[in-house]
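A.B. asks: Structures for review follow.
Please treat every number below as a calculation from the coordinates, not as lab data. Predicted model only: the values in this text are computed from it and were never measured. Cβ atoms are built from the backbone, for glycine too; each structure is taken alone.
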Structure I
Amino acid sequence: MLQNAAAGALRHESLTLATREHDVMLRAQGLHKTFHLHAHAGAVDAQIPALDSVDLTVRRGECVALVGPSGAGKSTLLRCLYGNYLANAGRIEIRHDDGHGEHWVDLTTATAREVLSVRRTTLGYVSQFLRVIPRVSTLDIVAEPLRRLGVDTQDATAQARALLDRLNIPERLWTLAPATFSGGEQQRINIARGLIAAAPVLLLDEPTASLDAQNRAVVAQLIAEARAAGSAIVGIFHDEATRDEVATRTLAMRPVLRPAH
């Protein structure tokens with residue numbers, strides 16, 4: 001009986017480990033990033049280290065908040081995870097389903113086509129600033145990620161309307177391009193666009209920086225809903241109350257010391 005119990009416990013542990021491994025959506029290992037600043041007028045070029053041996057694993061339903069002082073590399077890490085910056089060393093693996101089954105894609109070695117495929121269906125990013133095609137209506141901007149995934153235009157528009165309403169964007173603005181909107185309105189539109197498609201992996205760069213308390217609460221609820229739906233989230237939240245509400249754990253970062261000459 002003891003042998004049977006031990007065997008059962010071992011099987012349970014193996015299943016638990018397998019489940020936890022299957023839940024991993026993003027893993028970064030040994031990330032290094034250095035910026036090379038080219039000097040002018042005879043000055044010496046500079047090497048600015050930003051990341052040094054950063055490791056990060058994020059599972060479905062987790063929200064990992066990056067914390068640390070200014071200059072610690074938080075935004076640099078997010079941009080590396082999205083593929084905007086190429087790490088000098090290390091791996092960034094995303095669990096991606098391209099329609100032919102799930103597999104790992106290493107963004108540090110992926111082709112441009114592979115990176116675009118990952119961004120199209122797996123990896124979402126909400127930056128601090130709204131960058132969209134000019135003269136496109138707010139409603140179309142928010143609905144576009146769903147239409148890109150093949151969602152019917154009418155259904156995508158209905159979901160966009162519901163999300164804009166939750167984020168307190170006045171209906172009179174929905175048919176207008178957001179270029180002249182306030183900073184807070186633009187940020188809420190950016191959040192709506194970034195969250196509407198429920199990407200399996202979400203990167204959030206200060207999503208509540210320009211928002212009042214009421215709208216911060218709405219965004220916190222939307223992030224909680226994304227977690228409940230299984231999204232793996234990495235974010236920077238300078239508002240401590242929001243960070244404490246949405247984060248399941250933190251990754252402490254600190255500035256990389258420059259080598260002495």
Structure II
Amino acid sequence: MNNLRVMYRGLPRDMDPGRAFPAGVFLIEHESEGYMLLDTGYSQDIFRSGVRGFLYNKVTPTRVTAEDEIPAQLARDGIDVGQIRRVVLSHLHPDHIGGVKFFPESEIIMSADAYEVLGNARVRDLVFPALVPSWLAQNASVMPVQSLVQDADTGLVGHDVFGDGSLLLVRLPGHAAGQVGAYIPGRLLIATDASWGNDLLPYSAQLRLPTRLIQRDYETYKETATLVQGVADRGIPVYFSHGQYDRRELL
């Protein structure tokens with residue numbers, strides 16, 4: 001359980017300060033390209049990640065069982081891990097990359113900035129070597145910078161992953177190196193860790209110092225939050241990796 005008042009200044013007095021943050025994974029099905037995952041959630045390897053994992057769990061107490069891991073979640077929907085053709089890693093923090101080990105046969109997609117950090121991570125980048133499979137760097141597909149396109153309506157910039165305009169992997173910098181989200185034009189934005197929740201997005205400029213230090217670039221984080229708020233203001237549904245939602249199917 002996290003205390004929001006330790007994380008933010010100026011929250012409404014009637015907002016419950018206690019909150020658990022789920023580690024969201026998003027399953028996308030394309031009519032001809034099959035299944036794609038956005039992120040992979042935690043795995044139990046977070047408890048076997050050495051000193052970094054120990055300290056992480058002290059600051060961010062984590063609960064994950066075998067039934068919480070992504071293969072079990074997919075199985076409950078009748079999907080085998082081998083059916084996942086693509087896995088997009090929004091960024092490389094433990095709660096997003098933890099289950100990537102289960103997808104050695106899938107195309108693993110990440111941004112160029114995330115790929116650069118993969119081999120040159122600093123402690124504050126929160127990339128845990130124990131969670132990075134030996135095959136990941138060699139097998140990763142890096143989003144081509146030269147082919148990024150801008151959505152005219154929202155200003156979001158991203159990679160047309162299927163080549164048909166149906167979904168853009170959009171840049172959401174600030175929180176972590178090379179963070180991306182997924183945008184279905186005019187219909188939905190998955191803004192990953194651009195905020196910890198829809199109700200917290202308006203308070204992005206009011207992070208307390210410890211929470212600010214988690215962000216790779218706080219000024220850029222605030223700019224991204226403003227961009228995402230603009231999308232929401234257009235009436236386009238926005239979802240976050242750690243938001244709490246009462247339905248599993250978003251579209």
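A.B. asks: With FRET efficiency 1/(1 + (r/R0)^6) of positions 75 and 115 (r between Cβ atoms, R0 = 25 Å, to 0.05) as the yardstick, tell me which of I, II scores highest.
C.D. replies: I
A.B. asks: 3.0 is what came out when distance in nm of label points 7 Å out along Cα→Cβ at positions 27 and 131 was calculated for one structure; which of I, II is it?
C.D. replies: That value comes from structure I.
A.B. asks: I, II: which one has FRET efficiency 1/(1 + (r/R0)^6) of positions 219 and 235 (r between Cβ atoms, R0 = 30 Å, to 0.05), as calculated, at 0.60?
C.D. replies: Clearly, the read-out refers to II.
A.B. asks: Assign the value -6000, calculated as helix-only ellipticity at 222 nm (-39500 (n - 2.57) for each DSSP H run of 4 or more, over all residues; to 500), to the correct structure from I, II.
C.D. replies: II
A.B. asks: Out of I, II, which structure matches 26 when relative contact order in percent (Cα under 8 Å, 6 or more apart) is calculated?
C.D. replies: Checking each candidate, the match is I.
A.B. asks: Please state which of the structures I, II yields 69, 67, 39 when Cα extents along the principal axes in Å is computed from it.
C.D. replies: The read-out comes from structure I.
A.B. asks: To which of I, II does the computed value 16.9 (mean count of other Cβ atoms within 10 Å over residues 83-90) belong?
C.D. replies: Here the read-out was taken from I.
A.B. asks: I have -0.54, -0.82, -1.42 for log10 I(q)/I(0) by the Debye sum over Cα atoms at q = 0.17, 0.21, 0.28 Å⁻¹, for residues 171-242 alone, calculated from one of the structures I, II. Which structure is it?
C.D. replies: Going label by label, the one that fits is II.
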